[in-house]
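Engineer: Next up: the structures, one after another.
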Structure 1
Amino acid sequence: MSVEMSTISEHIRAVQQAGSSQAMLTATSALASCDHGESANGEAIACLVEVLGFNNPGAAVAAVDGLIRLGPVAVQPILDSLDPRNYGARAWAVRALAGIGDVRGLELLEEALASDVGPSVRRAAACGLGSLQLQALAPQQHAAVRQRALAALLAGCRDGEWVVRYAVSVGLESLGLRLAPQPQEHEQLLAALAALGQPELEDTMVVRLRARLAHQRLLPMAPTEAQAEAQP
């Protein structure tokens, strides 16, 4: 066994044998920050995913950070672990998938923003929907993902919690900057941000200010019809 594998195994064993919340947090943090070799990814991911279901928020945060650090290789194990009976694990999984930005998490992020009971989970989903990575997709698939993300974020503008609407503003800006929307979609983005920036429609000042900032940044980027024809 290599030194790298030995270290990973030791960290995993420490997580499994942790006898207190603090010991669990320390062990999970060590595992999450470790440099994983390709052969060690599977064991590390499985352990970190398991921690998401423990009643230990601090360790769960560390596990989420570790899974985000591992990136796309962690996505399918996270999705495979989802248990509708374990809300806590599912909520942490949304945060991890939002941070990774892999399009395989799109459906879960859509569902979370639309209906999760936790404002912090809906907030994470909104940010994640604006930060999806499309490199692994064929160009013809980009438009479908872009449209679904936009539809979910537009619906999120009506969320009852200001922290979620703030995150929706961030998500809309990121979507406009990263996913090259078509002119019609860009108009929808700008219209939604303009509405969130109006005192008559949005009563929380910090949301209005963030929406106005996003609107200001996106306004000069409206694509022309000619540019749109060249986009997937």
Structure 2
Amino acid sequence: MYALVAENISRSFVTGQGRLEVLSGVHMSVQRGSVASVVGASGSGKSTLLQILGGLDRPDGGRVIVNGEEVHALSEPARAAFRARTIGFVFQFHHLLPDFNALENVMIPALIVGAPRRHAEERARALLAAVGLEERWSHRPAHLSGGEQQRVAVARALMNEPRLVLADEPSGNLDPKTATVLEDLLWGLVGTTEASMIVVTHDEGLARRADMCLRLAGGKLEEVPHGSPL
């Protein structure tokens, strides 16, 4: 069974020099419970691909099926609800809400889908404990280190027990030691929940850690055989 299937995805943008084709007939599939990494040069379209897979951007053509649902066939409200229930996002820059503490930031996805506040708080506390921040729940983002903020973002991404986690350079803004801790944590938590994950990265070690590594170049996505240079 596949957690995600993308078929013939295309996306282009109008620039001052004309139309720029970023994605051209991209195909990919990710099995449930597995991790796929996507590598490629800066500007190759990796983040655009991730946003399309997560329903944050629409492709010009093709379709994306997540957990059996054709994402872009949904209305905007239905797609937003589907994202909230089914997909967890982790970005390079954590995008925590500055006026809310760590616990409240983690709770937000559950409250959006209408979970009882007590249930949301219990799960958020458990997730913060899982990422080693049970003593920091009352701190706002400004009073947390970069690594701590990103761990809060990981907990938030897993709040609604998503079937698919999309991570865009999740450790790219961290020092090597903190990045390794975060990556171990993300892999462990995703494995525990049996979710699938797609991670965009420039880090060769992180890319090779995935069950499948894909390279995006020239608008096309191709699998990198084990042992081949990235």
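Read-outs: derived from the displayed coordinates by stated rules, not from any lab. Please read all numbers here as calculations on a predicted model, not as lab measurements. Cβ atoms are built from the backbone, for glycine too; each structure is taken alone.
Engineer: Computing Cα extents along the principal axes in Å gives 58, 39, 28 for which of 1, 2?
Structural biologist: Source structure: 1.
Engineer: Could you figure out which one of 1, 2 the value 29 for relative contact order in percent (Cα under 8 Å, 6 or more apart) was computed from?
Structural biologist: 2
Engineer: To continue, here is another question. Identify which of structures 1, 2 gives the largest calculated value of mean count of other Cβ atoms within 10 Å over residues 107-114.
Structural biologist: 1
Engineer: Given a value of 13.1, 39 for Rg and Dmax of the Cα atoms in Å, for residues 99-202 alone, point me to the structure among 1, 2 it was derived from.
Structural biologist: Derived from 2, not from the others.
Engineer: Out of 1, 2, which one gives -10500 for helix-only ellipticity at 222 nm (-39500 (n - 2.57) for each DSSP H run of 4 or more, over all residues; to 500) as computed from the coordinates?
Structural biologist: 2
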